[in-house]
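Visitor: Below you'll find a set of structures to go through.
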Structure I
Amino acid sequence: MKKSVFIIAIVVLSNILQAQDDIKNLIPGKDDIWSWTIKKPAETYSTGNLYSFIPNETDLFMEYGFEEAATCTFRNYMANTVRIDIFKMTSGKAAFGIYSFKVLQKKKDAAVGDESALYDYYVDVWKGNYYFRVNANNKHFGMIDTLLLFAGFVDNKIPATGKKPALASLMKDTLKYNNVKYLKGIVALDQIYQFGHGSIVGFNEGVAGKKGRATLFIIGYKDFRTAREWIAAAKGKFKHYDDLYSNFKLTEKGWSINDKTGTPVSFMPYDRFLLIVKGKEWKEAVKDFEKIKMILEN
C-alpha cells in the first residue's frame, strides 16, 4: 500500500513539474488580460517543425540552441490584435544571442525581463533561457501600454534570470561599441559579414559591435591550441582568396587585407582569441587590438 502511494505521489509531482515547464503556461489565458480574448488556441513548435514557424531563421535558432516555441494571437472588441511569440533556448547565453540579433539601434529600453527593446508596435525581451516578442497589428494610441502589459505577464511567469555573456558586456560597457551581436557560429557571423569559404570557423563564441565606420569582432575558441590550429588555417586561406581579398600583408602580430569593396580588414591572434577590425587600416586597428589585449589580460 505504501509503495502504491509513493508511486502515485511521484506521478503527481512529475505532472506538476511538467505543467510548470509547459511553454504554453507562459501565455496569458482568456481572462488574464482584461478585454482581450484568445483569437485561436496557442500553437507550439519543436526542433522537428520549427521550419514551418520561422522558415528564414530556423538555422540561426538551431545554431544557438533551440528547444521549443509557442505562439498565440489575442483580439479585443475593437478588432485590434496582439501576438506573442516565445522561444525557449538551451541557455541564457543562447537566448541573449537571439535577442541581440533582434535588437535595432533605434529602440527604447523597457523595464521588462533581463533586457528589452521597445519600438512603435512591438517589444523584444530576453529573460533567462527565453526570448520573446509581443507584437501589435498597428501603432494605435495606447498600444504600447498594452504591449508592455502582455510582456509583463510573460516576464512574471519566467522565474529565472539570465547573465549577459562576458564578451558582450566587454564590447558594450568597456569598449563602448554599439549594436552588439553575440555569436555562436557561422550562421550568425555571416549575417554580419561574410569572411568567405569557412575561413572563420570552429569558434566557441564571439561578439561583434560597431563604432562609427568600424566593426570589431572578438572571436573566441575553446582553448589556445584550438585557436592556433583554426587561425593558422584561416590565415592561409585569406592569403590565397584572390576572388574575395587582395593586398595581403603579414605583420609581426597579425595580418591585413582589403576585401572586394576595398575595405581594409585587420586580424590579430591573441591567446585563444582572434581579434578583427573591419574598416580600419592596420596602424589604426592595432591600437584597438592592444587595448583589447590589456582588458582581456585582466
Structure II
Amino acid sequence: MRYLAFLFIFSIVACQSDKHMIVLQPEMDKSYWQKASTIAVLKQTIDGQNIDINTEYITDIKLEPKSVDKNEVVMQAQFRDLRFKVQSPFGRMGFDSKKIDSSDFAAVIFSRLNLTPFQVTFQTNGRVKNIDGIDNVMQNAFAAVQMSPGQQAEVRRMLDDVYGYEALTSHLEMSVAVLPKKPVAVGESWSYSAPYHSNVKGMANHTYTLKTANKNGYIIEGKSTLKPDKEHQGKNRYDINGEMRSYFKVEPETGWISSGVIDMNFEGTIYAQNPDGGETAVPVSMNGKIEIRSE
C-alpha cells in the first residue's frame, strides 16, 4: 500500500514538473522592442463596383520596464517608427514618421507621434491593464500645426482608429497577451476574449496552445475567431466574422515574444455612416498577415 501511495505521489509531482509557468517578467534596466509589419487587402463592393484597398503598416514601439512584480509589469513606451501606405483605385497615400513633409499638416502630425512617451501596464499574462498618456502623444503631435476644429477632429478620428487607446490595446495584446494564467503542459490550451480594433472591429475569442517547450524557449500557436460586438464599434458599424491563425516564439526567461506571425481572414458588412445620418451597407472581405519581431 505504501508503495502504491508513493507511486501516486510521484506521478503527481512528475505531472507538475511537466507544466510550465510562462509569465511576462522583463528584465529591469533593459530595453525591449516590438516591431510589427502588417500587410492587408480589403475588398469592398460599392454600388456594384469592386474596390480593392491595399494597406501596409509598420508599428515599431520601444518599451522599458519601470516596475516588475508577480502581478503586473509597468513599462514606459514610445513609438519609434511609424509608417503606412494605402493604395486603391482612387490613388495612393502614405506617411512615414521619419520623413517629414512640412507641406502636409497630416504628415507633420504623423511624424510627431514618436516624440512623446506613454506608459503601459501589463498583467503578467500579457493582457493590457491600462495605457496612460496616449492623449498627450496625440496633443503634442497636433501642437505643431494650425487646423480648424473640424479638421482636427477628422484627423484625430483617423489616428485614433490606428493609434488610439483601443487600437493600441488590441495591437499590443495581439503580440503580448498570449501567455497562460496558470502552469500548462505541452499540448494544453487556454482561452480569453477581448475587443479587437484594427482594420475591422469586433470581439475576438482567442485560444492558444503550448506546442513545444525547451531551453531555447516556448512555441505557442493560436486560433482566434472574430464576431460582431455591439459594445465596441467605431464611427461605422461592423458586422464582420472571421478567424486568425498565429504562431509565436517566447523567450523562456522573460516571457517576451521574440517573433510571431498572425494570418487573418475576415468577411462581412461595414455599415458606413452617411452625412445625413443614414447608413450605406458595404460588403467587405479582408485577408492579411502581421509579422512581429523583437530586437
Structure III
Amino acid sequence: MKQCGLAVVALGSICPLLAQNPALSAPSAAPEIFLVGSVHHMHFEERYHYSLIDLQTQVRSLHPDVVCGEITPEAFNGPMEGNFPPEAAMLAEMAPGWGARFIPADWRVSFAWQDRASQQEARDKVKAAEVDAAQNKAKAYFAAFSGDSLYDYTSGSAPYLAMVDHMFEEVIGENTPSDIAAGAWHERNRKIVENCLTEAGSARRIVFVFGSGHLPQLRRQLAARGLTAQIPSRAFTPAGLGTMPPAVIARWQRNLKNLEGIADGSIAVSADNLAKVKDTNRAPALRSEIDLYLARQKAP
C-alpha cells in the first residue's frame, strides 16, 4: 500500500480498490471563484453609490465559504492591520456571522525595495511619463463617474478592466522598476492567489475582495492555475452609507490607535513597517471614516 503515493498514473494496477472507488480516485471539482472589486475610501462617499453596506450585500449574495481579503497574514489582528483598507477589516469582523471564514490573503513587497524602484523609475523620464499618463487616465475615469453605482463602473465595466489591465501589463510591465514601484504588482497578485487558495482548503465557494484594479491580474493568475474566476454582476440596489456594527467600529478604533502608536514610537514594529506607516499616512483618513460612522450611529 505504500506504493499508492508514488505513482498516481498506476493507481488502477497498484491500488485496484482505490481505483474502483470514484469517491476516492476522482479529482475533486474546482471551486467556484468570484472576484469583487472594492473602491477603498470611495465606499465612504454617498455620490459613488457603492457603500460598505452595498459591498456587504454584494459579498453575501455569493454565499461564500471563504472571503479572501486585502490584509496580509502577518498584519491580521496585529498592529499593522490598520494600514490596510478599512473594508477588509470590516469583512474580517463580519464574515463569521455570515457563516464564512475570512482569509487575510494580501502580500506586500518591502518598503525599501519599492522606494528604490520608485527612484529608478523617476530617473527614466520617458517611462515615468508613460506611467503618469496611464495613472492620470484612470483618475480621470473615476472623476467622470455619474452612473447608478461605482460597482458597475469598475468591476462591471469591460472598458475599465481593459484600461487598468493595459496600464499594468503594457505600460508598467512585469519585473520592471515600474512594476516594483507599483508594489511588485505581478508578484503581489500571484501571492494573493496562492495565499487564498492554500488557506481555502476544500472550500467550494471562494470570494476575493480586493481593490478593483486587481481584478484582471487576479483573473489571469487564477487562469494560470486552470481556474476560472467570475466577476459577478451587481446584486444590490444602492442603500446609502447606512450604519456599521459596533464591533466593526471598535476594530477600526483599535487599528487607529495602533497606527498612531506606531507613528509616535510607543508601539514597536520593524523599520520597514514604520516606513510604510509613515508613507501611507492612513491614520487621518481612518479617523475621519470612524468619525463618519460614529456620527451616523448617534443620528436619530
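Read-outs throughout are calculated quantities, based only on the coordinates presented, and are distinct from any laboratory measurement. Everything quoted here is computed from the prediction, not taken from an experiment. Cβ atoms are built from the backbone, for glycine too; each structure is taken alone.
Visitor: Starting from the value 72, 59, 37: which structure in I, II, III was Cα extents along the principal axes in Å calculated from?
Guide: Structure of origin is I.
Visitor: Given 31 as the derived value for relative contact order in percent (Cα under 8 Å, 6 or more apart), which of the supplied structures I, II, III does it correspond to?
Guide: Working through the options, I get structure III.
Visitor: Supply the structure label, taken from I, II, III, corresponding to helix-only ellipticity at 222 nm (-39500 (n - 2.57) for each DSSP H run of 4 or more, over all residues; to 500) with the calculated value -6000.
Guide: This figure was derived from II.
Visitor: For distance in nm of label points 7 Å out along Cα→Cβ at positions 32 and 240, find whichever of I, II, III sits highest and give me its label.
Guide: I
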